[in-house]
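Given below, in the form of structure tokens, are the structures.
Coordinate-derived values only; no laboratory data. Quantities reported herein were computed from a predicted structural model and do not represent experimental measurements. Cβ atoms are built from the backbone, for glycine too; each structure is taken alone.
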Structure 1
Amino acid sequence: MPLPNTPRSAANSASVRPAVASTASRFASLGAAEVTLASNGLLGQWQRRNREQTLVHSIEQLRLAGNLDNFRAVIGGATEPYRGRYPFLDTDVYKTLEGIAYELALADARAVSLDASIRDFYEEAIGLMQQAQLADGYLNTYFQADSIDKEPWSDLAWGHELYSLGHLIQAAVAANRQLGDPRLLDIAARFSDLVWQKFGPHTDEKLAFCGHPEVEMALVELFRETENRTYLELADLMVRRRGNQSIDSKIFTSEYFQDLVPFVNLDSVTGHAVRMMYLASGATDVAIETGADDLERSVLHLWDDMVASKLYITGGLGSRHSDEAIGDRFELPSERAYNETCAAIALMQWAWRMLLSTGEARFADIFEIVQYNAFAVGLSDDGCAFFYDNPLQRRGDHMQRSGYESDGPLLRRAWFGCPCCPPNIIRWVSELQDHVAFADEHTLHIANLTASEIRRDGLELTIATGYPWDGDVVITVTAAPENGQALALRIPAWAHGASVERDGEMTPAEAGSWAPFDRVAAGESIRINLPMRARAHGADPRVDAVRGSLAVARGPLVYCAEQQDNECDIDSLVVSPRDVQAFEPDQRQIVASGPSVVLSGAVTATPLDQLHLYPELRDDIDDQDPAAHDAARTHLTLVPYFQWGNREAQAMRVWLRTA
């Protein structure tokens with residue numbers, strides 16, 4: 001069945017807007033109509049893999065799991081039982097549809113062929129949703145199923161009905177913006193109108209909100225798409241209603257739900273990591289659209305506290321397996337790190353909104369760390385297997401499976417009983433070009449240094465770079481307005497000693513800032529040089545788990561040791577900052593998709609069989625550590641953290657001991 005409207009071409013339609021499209025913010029994202037990822041760049045390669053492998057694989061898994069069958073089961077008196085354990089499995093369809101909307105538009109614009117299963121799934125899913133939606137607008141196959149003995153809206157804490165609506169809205173907005181297809185938007189608006197009628201300010205439901213935030217930022221985007229201010233008001237209500245301990249905490253505490261104190265009184269990001277990030281994103285959106293000073297102050301405080309005390313070096317968030325929670329300040333264990341892939345995506349969503357709200361480069365710096373580390377590690381090199389949780393260490397005898405699954409492979413797996421992460425990856429990768437650049441009235445800001453082409457108001461430029469593998473970035477201006485155009489390029493916070501060259505003149509550039517260029521003209525070229533030396537990073541001494549250790553990074557990439565690359569047991573390695581300074585980069589193919597940059601150099605190893613679990617430490621004994629006398633130099637190879645786990649299941653470490 002063809003789409004009801006002729007699909008717009010993402011390459012030539014100004015109406016194709018990005019995923020975050022505020023008109024109230026000073027800054028506006030550029031979208032697929034203005035940014036094209038180059039096929040030879042890492043992000044472009046990720047997007048091709050998403051289209052050709054991950055999406056096709058995930059559609060097959062969704063069909064096997066019965067997600068579409070759940071819609072069939074509530075149509076026309078059907079009585080088939082609900083398939084799956086969780087009440088939010090509709091969202092896996094919605095997230096996939098959001099990604100498909102982008103991929104269909106991108107394929108049309110670039111004359112790229114798509115597997116037939118992609119468009120077939122899109123059409124089938126929308127048709128089923130149209131039939132399954134009730135007359136009043138309600139749509140949730142779990143609560144509509146005959147096999148489920150629960151009434152709609154009877155379990156706001158765990159029912160995820162508004163969470164599911166949020167993902168439906170985001171899919172609907174994507175389909176309308178990218179394809180000019182309003183069918184999902186009609187479904188989403190009808191459901192949202194029902195929520196307003198039932199939970200709006202005029203009702204008795206003064207404390208009603210979803211146990212899992214997500215609908216807040218979606219409702220803001222629905223307002224931006226429809227200009228119906230009701231949806232913005234509803235989003236504001238949902239942000240502000242939390243914090244009265246009104247959720248019945250049968251399993252977890254109020255903190256888990258961000259319901260212990262009102263959002264504006266939160267002292268730190270807390271509770272379930274994904275929930276917290278979605279809530280912060282929604283609060284930032286509401287602050288942007290309404291100008292609410294209290295929300296603006298709160299999101300800035302929460303961001304600063306998170307970066308200072310709760311974020312892993314990879315950009316991962318969530319230190320506890322027990323409740324998928326963020327944990328206390330400086331509670332950052334390596335081998336028990338949870339760092340859910342969905343939390344990484346949610347953190348990037350928040351970072352991008354903070355960037356659009358403030359224009360400050362520091363938000364793009366964190367976005368980049370998450371993108372190339374905590375997020376990228378969640379997907380296998382072949383695009384068909386996923387990590388749910390992302391630790392920074394794996395012991396060789398570790399047997400726990402990702403995502404609490406009791407069987408299957410030891411590393412990434414093809415699907416999960418709770419498969420929230422795989423379709424989340426699909427939609428995010430399809431939208432990568434929406435998170436490359438933004439602009440205000442005068443200046444185009446390039447936040448994500450990746451091989452791409454950018455077009456904006458008469459300015460056209462090409463970015464040629466091997467980033468993040470190397471730090472040479474060349475921006476060639478192919479067209480510009482007659483009076484020129486201002487340009488600002490982000491210099492990453494790690495890039496000390498960076499320089500920029502324009503018209504043959506080389507000048508130093510400040511790390512963690514924007515390098516400004518006034519009135520760029522057609523035909524000129526700007527070159528950025530970002531030093532790509534290996535860096536040794538320590539940790540705040542309050543991070544007890546990695547005290548006396550260091551981690552290695554190069555550019556935006558965090559590195560790790562995998563046992564298969566090293567002759568000595570990686571637990572025996574002792575690495576000093578001086579060792580790291582001498583590490584050399586080398587191209588090596590450790591994954592099938594192509595060469596990577598590995599780091600290698602000489603370090604010390606101590607025999608593990610001479611160590612004791614708890615040795616006595618005495619100042620009056622010179623020879624208290626016999627192993628120190630037998631220490632020997634050995635060769636260490638480090639690989640990018642995001643590529644670990646693509647080979648056999650062996651030991652891995654990000655943090656290496658220094659003594």
Structure 2
Amino acid sequence: MTPTQTSASPIADINRRAVSLCAAGQFADALPLVAPLLEDGTLPNDQRAEALNIAGTCSFALLRWTDAENYWRQCLYLKPDYADVYASLGSLFRTLGRLSAAKSTYRQLVSLRPLDANAHHQLGNVLHGLGYRAEAEAAYRQAVTLCPEHAEAHCNHGSVLIELGRLTEADAAFREALTLKPQYPEALNNLGSVLKATQRLAEAELACRLALAIRPEYAQAHLNLGAVLVDLDRLSEAEAAYREALVHRADYAEAHYNLGVALFRQERFEEAEQAYRDAIRCQPALAHAHNNLGCVLRVRERFAEALDAFRQALALSPQLAEAHSNVANALTQLGRLAEAEGAYRKAIAFKPDYGEARFGLAVLLLALGRFEEGWRLYECRYEQPHFIHRKTKAMLGRLQWTGEPLAGKSLLLWQEDGLGDMLQFSRYVPLLKALGAVHIAFACAPALHRLVAKVDGVDAVLDHNGALARVAAYDYWTSLLSVPLHSGTTLDTIPRPVRLSVDAALVESWRPALDALPLGHRVGLVWKGNAKHHNDANRSIPSLATLAPLWRVPGLNFVSLQKGQGEDEARNPPLAQPLLDLGARVTDFADSAAIVAQLDLVICVDTSIAHLAASLGKPCWVMLPDRDVDWRWMHERNDSPWYPHTLRLFRRGPGEDWSNSVERVRQACVERFGGAR
């Protein structure tokens with residue numbers, strides 16, 4: 001801000017000398033010159049106003065904020081139309097964070113100087129700071145209309161356009177700013193944000209790197225570069241960018257927070273926890289940091305601490321739907337199911353289209369046997385951007401069956417869930433046939449082909465590529481897991497398991513290997529599931545050796561049905577655990593069915609063999625983990641309504657390890673087959 005001067009003498013000389021000292025930065029010398037004029041009631045208002053303006057300018061420069069405000073207010077009392085003073089006073093209010101006062105002051109300035117582009121620009125800055133985005137956009141737009149060469153106004157206009165979701169206009173605003181001022185790091189950085197938001201990631205990376213080439217210490221550009229690199233899945237580079245941002249700004253909460261995100265994505269949970277704690281230290285009110293800290297603590301199985309973190313996030317941001325959903329997840333882990341349901345419903349109330357919370361509530365309700373609402377919500381999996389189900393719907397491009405009459409229609413069943421899911425829900429194929437479907441094709445993994453080809457109601461079995469090539473030939477498609485909704489399945493009306501047909505020739509081909517076992521009962525074993533399953537770390541037993549107590553039950557011969565991970569153990573079992581390894585020789589579920597048909601019992605973890613054995617009517621004992629138990633096994637039951645006469649559940653209790661479950665299974669073997677040693 002620069003004081004102006006009048007031309008009267010000798011007062012004009014005093015003011016002129018004071019202005020010269022101000023221009024030289026000698027504010028402490030200038031202020032005493034005009035001090036005698038400030039209280040001189042004999043001076044004309046214009047001259048005294050001029051002296052007050054100079055005094056305000058000196059006080060502002062000397063950080064004497066209250067004096068500056070008082071001098072300028074006295075000046076405006078004497079000279080209400082003094083536009084320069086409104087500009088200076090507005091700047092003071094912005095410096096002090098008094099944005100509402102600044103807004104009123106700049107509005108007065110604009111009314112005095114409607115053609116002053118900078119006045120509109122400053123008003124826009126204040127309105128933006130107050131969160132009045134639409135009004136700020138209008139002010140910036142007026143600034144660039146009045147002065148198209150105002151690069152900063154174009155840049156700030158672009159910033160508010162981003163927040164308004166008008167990305168194309170924001171892109172143009174930043175590019176105009178760069179045309180006027182090519183070496184403009186803020187405009188480059190902001191352009192990078194627009195390009196990231198529109199998924200033009202290579203261009204966004206370039207824009208951020210250009211900003212940093214101009215200003216290497218620009219912490220925000222390092223932050224934005226890191227965010228782009230995360231989207232490009234270049235996590236180690238993103239981590240480096242965030243750490244560089246912190247080199248230049250150690251208390252940068254957003255950089256600590258984003259570093260936590262990159263570390264979490266790399267499963268470096270201990271470091272991610274520290275990063276989120278650092279973000280909270282720098283900015284305690286950062287609700288998302290508390291929420292993400294809770295996510296790390298939950299992964300690290302510190303559920304009570306996680307719950308506290310989520311609740312702290314909600315104390316700061318009560319309408320944060322993600323935190324409500326995370327509270328529900330933590331409560332579910334802690335077995336507090338009624339509270340979990342309430343938390344899910346709060347998340348959905350605040351964010352009705354929140355797919356993750358809707359899916360979490362669906363799973364909870366299904367596990368509680370409340371099928372009517374549970375099945376309906378379970379369909380939201382087709383809205384989840386990271387679920388394969390959404391991709392299925394887009395890829396098939398045909399009508400998805402939602403309960404329409406099937407008489408005379410053709411139907412494609414599309415596998416998008418696990419092998420066990422297909423076996424469990426194949427019970428619905430006869431029902432679909434009974435509804436009048438003239439042709440039902442089942443598109444599924446090759447491992448299922450020979451087995452499901454003999455399921456009552458299946459007219460054709462296809463692989464996914466073959467089905468996709470002829471999808472236009474079908475009236476509808478559906479997932480088997482959607483059929484319970486459209487058929488109104490309740491806990492009391494679950495159809496009987498599918499009747500699987502075992503190939504007699506396959507039974508005979510496997511018989512010699514099984515008959516070579518010593519006399520006694522034959523027990524099939526599977527101790528590991530699919531390594532790619534999201535809960536494999538919990539549901540798979542770490543080692544075959546964990547099952548050693550079962551070998552103490554006399555008269556039992558153990559047969560490995562293990563496929564994939566665990567096959568090496570099956571081929572080379574401990575000496576004290578003799579095991580017939582057939583799993584490695586199995587080619588598909590038809591082979592597995594032929595083996596299981598010749599066993600007396602199957603003992604397994606939660607994997608597809610459980611559904612196969614139970615559907616074949618074979619006694620099957622399933623050992624479940626202590627957390628993240630699949631919804632189909634419900635809560636606190638040792639049986640299953642899906643397989644009421646064949647399946648028995650052995651649940652790990654809180655704090656137990658697998659040895660407790662194995663001991664209960666061993667005791668059950670003694671009770672079933674007799675004897676102990």
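Consider the structures 1, 2: one of them gives 13 for relative contact order in percent (Cα under 8 Å, 6 or more apart) as calculated from the coordinates. Say which. Could you put the intermediate results ahead of the total?
On the way: 1: 13; 2: 6.
So the calculation was done on 1.
Given -10000 as the derived value for helix-only ellipticity at 222 nm (-39500 (n - 2.57) for each DSSP H run of 4 or more, over all residues; to 500), which of the supplied structures 1, 2 does it correspond to?
That value comes from structure 1.
Figure out for me which of the structures 1, 2 the number 2.4 belongs to, where distance in nm of label points 7 Å out along Cα→Cβ at positions 69 and 181 was derived from the coordinates. Spell out each step's value before the answer.
Details: 1: 2.4; 2: 2.9.
Checking each candidate, the match is 1.
To which of 1, 2 does the computed value 36.1, 125 (Rg and Dmax of the Cα atoms in Å) belong? Please list the in-between numbers first.
Numbers: 1: 25.1, 84; 2: 36.1, 125.
So the calculation was done on 2.
Once mean count of other Cβ atoms within 10 Å over residues 269-276 is calculated for every structure in 1, 2, which label goes with the largest value? Spell out each step's value before the answer.
Numbers: 1: 25.8; 2: 20.5.
Across 1, 2, mean count of other Cβ atoms within 10 Å over residues 269-276 peaks for 1.
When distance in nm of label points 7 Å out along Cα→Cβ at positions 405 and 461 is calculated, the result is 3.3; to which of the structures 1, 2 does this value belong? Before the final figure, lay out the partial values.
On the way: 1: 4.3; 2: 3.3.
Among 1, 2, the structure yielding 3.3 for distance in nm of label points 7 Å out along Cα→Cβ at positions 405 and 461 is 2.
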